Each structure stands twice: as C-alpha cells, then as structure tokens.
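Asks: Just below sit the structures, each encoded as structure tokens.
Bear in mind these aren't lab numbers, they're just calculated from the coordinates by the rules spelled out. Everything numeric in this text was worked out from a predicted model, so none of it was measured. Cβ atoms are built from the backbone, for glycine too; each structure is taken alone.
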Structure P
Amino acid sequence: MAETQGTSAGTPAPESREDVKARKERERDELYALDISGAEWHSAPGTEEHEERVEIAYLPGGAVAMRSSLDHGTVLRYTEAEWRAFVLGARDGEFDLEPSERNGGLAGQ
C-alpha cells in the first residue's frame, strides 16, 4: 500500500496552490453540470409573488443555486463551502454597505 506524504502524525500534506485551483475547477464544473430543472426554489418568508426577490434551491452535497425571481435564466451556483462562507460573512456584517444614495441611504451620513 502506498504511503501518503504528510506530517509525522499521518495527516495528508497541504494541497499546493495548483492542486487547490484544479480541485475548485472540478467542483465548479460538476456543480454546473447538474440538471436543476426540477429544483424546488425558495424565497424569504413574507415576500410577495410579484416582488423582485432572491430565490435559492438546495442542491446535492450541500450546494446551493441562487437566482432572481425576475430572471430565471441566470442561475449562480455555490459549493457548500462557498455558501457557508457567504452566509457566515453576511451574518458578521461583512457585506454591509455604507449608507449612500445608490443603496437607499442618505449621502454624507
């Protein structure tokens, strides 16, 4: 049986930058190859059918697809790790915008 190179504790060696890039490309290709035509789409509770809103569908392996309720043709797909990082960042305020006229706030606040 071949030995896996790694630390003395028997853990695998860290992936090289090239290996990580290749693995992420494979994951993305597999994710976008999934047939999601029968996916069940969900939106935030309390949103009206006629309102523009974000819809998500849960995919195999913990992946998530996201689209606009007004544009079903454009669908973004995220691996479980990507989605988890996004949700945790949103909870931590990582994506909070400074108030401005562009996002509904007042300039110079």
Structure Q
Amino acid sequence: MRARLIELHRRRAQLTARAQAEREQLADQLARADAALAWIGRGRAALEEARRRPLLLAAVAALLLLLRPKQALKLLAGSWSLWRLFVRLRRLWASIAPALQPRAGRGT
C-alpha cells in the first residue's frame, strides 16, 4: 500500500511539472500571437487612416511617381525617422508634462 502511495505521489509530481511546462509553452505561444496580432492591428489602423485622408495618399503617390525611386526611398526613410522622433518626443513630453504643471493649493 505504501509503495502505491509513493508511486501516486511521484506520478502526481511528474504530471504537475508537465502541466507547468505546457502552461509556460502556451503562454510563450500566446505572447508571439499577440505580437503578430498587434502588427495586424497597426496595419489595419494605418489603412483606416489612409482611407480618411485620401488627399494625403494621392500626394504621396504623386510624389513617388514624380521622384526617382531612389530619391523617393530616401525621402520616405527620412520622413519615417522624423515621424518616429516625433512620436518619441510626444511620449516623453506626456510623461514629464504632469510634473511641470503647477500644483493646486500652493499659494502662488
């Protein structure tokens, strides 16, 4: 009887460890899927933004047609870099702006 209980306890420990490993594997796979879905969401948002601004889209298309491909790529790369800089600065400003606001209740 004691040997049977020891075997059951060992088997339970094995199953618990296996279940934990499977949970970790599933969490890893879900994290990768979430990252992929985030890119899909960003792409969808970009398409919706392009739909809302057809004039901007037409201007970009005309610019690409007028410029040589190499010049257009340089321009797009520079524009992308400036956009990313703007986003980072806006995020930075949003994080420090509350600290720069005067606080209510100070006799100023």
Structure R
Amino acid sequence: MDAALLEKIREIIDDQEKFDAVTEVLESAEQERKEKQRQGISRAQANGVRFGRPPAPVPEDFPSIYQRYKEGSLTSKEAQTLLNINKYAFYRLVKKFKQKDEIP
C-alpha cells in the first residue's frame, strides 16, 4: 500500500490495534480489486481482445523488395528507403518473413 496513505492513516488513528485493522481491510480490498482486474483481463484475452498498440500494416510491396534484398540486389538501407520504414521495422518484417520461409 502507498506509504503516504499509511502515514496519513497513522496520523488519524492513534490506537495501534485500530490502525492494524484498518490497514488490513484496505490491503484485502486492494488485493480483491487486483484479482478482479486479473480475471477481467483473462476473460477479455480469452474473447480475443488484444491489448497494446495495434501492429503496423506490412507495406504492399514488401514481399518483392524482401525477395530482392534476400537475393542481394538491394542493401538493407536501400530496401528501407524504398519501403519508407525505419531499420527496426524492416528487420522485424524480415524476421517475420524468414519464419514463413522456414515453414514447409
């Protein structure tokens, strides 16, 4: 629990037993809230809800440019420029397409 909140409660409640009882109730309420949140997230994921930023679309001409890059007629920098993507996005797509190539 938040230390500042505990300190404020400590200032209000002088009796140690009462303080312990109040903090125990607050902690159990917080644990219950977190458990409900975990359950909600699990249910949502089971229903196909995706969390986070959606993946960027693959450029339409990526397969042909990737093929030229793989053959060696394009450098990675040239391919990135043609696709108008940064090097991180390029190598992420390369990795994705390499995995597809390995699947029989």
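Asks: Have a look at P, Q, R and say which one yields -23500 for helix-only ellipticity at 222 nm (-39500 (n - 2.57) for each DSSP H run of 4 or more, over all residues; to 500), as calculated. If you can, show how the numbers build up before the last one.
Replies: Values: P: -8500; Q: -32500; R: -23500.
The correct label is R.
Asks: Supply the structure label, taken from P, Q, R, corresponding to semi-axes √(5λ) of the Cα gyration tensor in Å with the calculated value 53, 30, 13. Could the numbers behind the result be given before it?
Replies: Details: P: 36, 22, 12; Q: 53, 30, 13; R: 56, 17, 10.
Considering all the candidates, the number was obtained from Q.
Asks: Quick check for you: by mean count of other Cβ atoms within 10 Å over residues 50-57, which of P, Q, R is greatest?
Replies: Details: P: 13.8; Q: 10.2; R: 7.4.
Across P, Q, R, mean count of other Cβ atoms within 10 Å over residues 50-57 peaks for P.
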